[in-house]
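Next up, some structures in structure tokens.
Bear in mind that the values in this text are calculations on the coordinates, not laboratory data. Fair warning: this is a prediction, and the values are worked out from it, not measured in the lab. Cβ atoms are built from the backbone, for glycine too; each structure is taken alone.
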Structure P
Amino acid sequence: MIAIGKFDTHPAVRFISRWDVATQEQLTFNDPVHGALAVPADFYSDLASIRILREVCRWSSIGALVGWAFAWGWLAPALLILAITTLALYGLLAGYGMRAAILHDWLYTTGVLSRADCDAVFYRALTSGDGTARWRAAIFWMGVRLGGSTSYTKTPTSSGFFTSGEK
């Protein structure tokens, strides 16, 4: 029996690409609210989708350099501040919560819980399951609340419902 608020194992994954992994065995989290949530083997995940922070840092840095070269006034320093802020956020978050991110991707993909419940499970999996600091888990949680709506699947894939365009 898995302790409440804990994962059953360390993640057994294989990297498909630089950003994508596939689980090699089932990964189970015993959530205190929803019970055992099991991610099946061979589930594909992009882990925590924070590479957008790195891209914002990259392009705002380039913009700041171009801005200073062409004397854009206040825009160049603003882009530099944006670049430094996103780089700091990326540095604070990179490498944390792999199991929680895989679970969250699976919950979003299957639609078995509401989006708010998926995000709450993600926060609990980060703090109690992966041992991530609460302040860092809060940043992750804010990120999925702000940017996760386009990734959430409202139709469960295993219940016989059709997604748009299917018959």
Structure Q
Amino acid sequence: MRLRARSILPKNLAMFIGEYEHTLDEKSRVSLPRQFRTGLGRKVVMTRGLDNCLFVYSRSSWEKVAAKLQELSFAQADTRGFNRFILSGAAEVEVDSAGRVLIPEHQRAFAGLSKTLIFAGVSDRVEVWDAKRWNEYKAAIEKKADALAEKLGEVGAL
């Protein structure tokens, strides 16, 4: 009997993991890591993310995020603000034949992107960070990892 490895994720949803360093060129283009290209597809949605990074979604993952945001009550000021933050900051971006994307100016400014970028795979999305900010953030999180794990364990997440 032959066993096959199966993903626990739906077929149309990719799992992004790992971190990769890439360089922003003079035209504000950057190559997507090869490991992420298939799961992201030829058109991606890039938006302002949390912690001053950018979120990059495949079209199918973005549709799920947008649908969840639409379900929230617009009567709540916090919901309206968060929807504006995520949705108005979004842009559909084409991946060129070389695997590069053009990062819109408003997104580069928001994330404080310089020449060296980090792509971090975070489950259903890819995050784009300025390398210096990423290294500072990662160092702070690594110091708190045990405490975070304990907190998540208390609520049954781990």
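Worth pointing out:
- Entry that produces -14500 once helix-only ellipticity at 222 nm (-39500 (n - 2.57) for each DSSP H run of 4 or more, over all residues; to 500) is calculated, selected from P, Q: P
- Here the criterion is relative contact order in percent (Cα under 8 Å, 6 or more apart), and among P, Q the highest value is seen for Q.
- In this comparison of P, Q, the computed figure 0.75 for FRET efficiency 1/(1 + (r/R0)^6) of positions 57 and 121 (r between Cβ atoms, R0 = 35 Å, to 0.05) is attributed to P.
- Comparison of P, Q - label where distance in nm of label points 7 Å out along Cα→Cβ at positions 97 and 129 is highest: Q
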